[in-house]
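Readers should treat all values here as calculations from the given coordinates under stated rules, not as data from a laboratory. Quantities reported herein were computed from a predicted structural model and do not represent experimental measurements. Cβ atoms are built from the backbone, for glycine too; each structure is taken alone.
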Structure P
Amino acid sequence: MIHPPKFSFVETSIFNTIMNSNETSLNPHIAVAKDLIAQIWQMILAKNGPYVISVAGESGSGKTETGAALFHELKSLGKRSVVINQDNYFLLSPALNDAKRKADPSWLGPHKEVNMALLQKTIIDFTMGLPAIEIPFIDYHSNTSITQSVSLLDVEILILEGTYVSLLKNIDTRIFITADYNETLPYRKKRNRGNEVNDPFIENILETEHKIIAGHKFLADWLILNDLTLKRNV
């Protein structure tokens, strides 16, 4: 059995936790998603065609939660969207990628370990109006990857979330979450994915990622600040 990926358009556990909460109206990710969609709503309507939103930021900054919240808000407004996670586009499975990072310190970043070309192709296929797209899914339990065909029937908006998605082309609205990996430490401790908080190697990886991505916020149209409020990036 293939377990669901970390996050995609498939409603995984973290998605359901956010979307099915009795307090979704008070959820800060929902609040900032409502604010953002209100700001870009006229742009979405004016384009009258495939619209692409990217959500970038460091580990633990809330990219997945923000992607889910945007999906929820668009659905409430009658717009169907698909959320795609960059983590499914790594060239190697998680175990092999970690081993490669340890063996080769330069094996890090968007042009090394992530298949950015395939991610860009996903955007192009969507904007061309194809009826379906092929998307990779990494099973983090078995360290395997599969490819699935995803229907785009009636899908108007593509939401991409991941560390490096600001670098992709053909994005209509770029969002960057400003909290860095030090500021997200409480959340990372809570989720403790793979015991990452207690692993000095992972912390070094996050420091390097921080240096790589720090300038990406200048590519963004909108910033989500540490207090989860929205700011136009000018």
Structure Q
Amino acid sequence: MQLSVRLSWWHRLVGWLATPVPRPASVPTAPLPAVGTEQLAGQADGLAVLVKAQGPASQPTPLQVICLFDSSNPQDIYQSPPALPAARNGLVHVDQALGGQLTALRRAGHFRGLPVETLLLTPPAGTMPATRLLLLGLGSRAIAATSLESLLEQVGLTAMREALRLGVASYSFAANVQDGGLTVVPAPVTQALLTGTFAAYRTQQYVAAHQLGPPPTVRQLTMLAGPPTFAHAVAGVEQFFRYQRAS
């Protein structure tokens, strides 16, 4: 009797071990958006914010804003890592479109990349589709890493004020933080930029309401993102507007 029970138990064990273990179902990965995909992610006070999967070198716009860390190493955008590989690096594409002049300006000290330093350029015909190109400094990468959100709030404010000063109806903005070699979480970056952007925009509305200056001309801001970060950027913009409605 005991032998029969032991054999029965052994047969069950062998059968259990021989049963194939089902593999977990694979989770489908959402395809990346095609270059040129854009989405209206929010609007308030007469200003619409779009997110577009596009690089700054290829974006048609009256004003393209790009951001760079300080020029202590003018070749830093080509050094991957920490910078993104050249094929995915928007700053490299701009430099190449301008025949290396972005790097040359930095090497010569004409644009040092100090925090919120600006330099307005007019791309030569046939180089970039943007009418004007605004360089905006981010300062030291090491310092920016410790206070990135407060820095980007000032960057967003400065970019909007420059756009208003130029009187454009729309402009495109590329933060280029990851291009420059700093890994970030996209959503908080987007929200910090928009906090500064809308602060500058609402200040101009106040100025106009009190007859101290003209009303804001900008009606559309397009925030550029690479296809891998497009969805994160959209989520960041949407979250910013949810916070705005709740406050």
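Looking across P, Q, the calculation of volume of the Cα convex hull per residue in Å³ that yields 194 traces back to Q. Among candidates P, Q, the computation of Kirkwood radius over Cα pairs in Å, for residues 37-92 alone that gave 13.6 used structure Q. Which one of P, Q has helix-only ellipticity at 222 nm (-39500 (n - 2.57) for each DSSP H run of 4 or more, over all residues; to 500), as calculated from the coordinates, equal to -11000? The structure behind it is P.
When distance in nm of label points 7 Å out along Cα→Cβ at positions 53 and 77 is calculated for each of structures P, Q, structure Q gives the greatest result. If log10 I(q)/I(0) by the Debye sum over Cα atoms at q = 0.10, 0.12, 0.14, 0.20 Å⁻¹, for residues 117-220 alone computes to -0.40, -0.57, -0.76, -1.17, which of P, Q did it come from? Going through each structure in turn, the value belongs to P.
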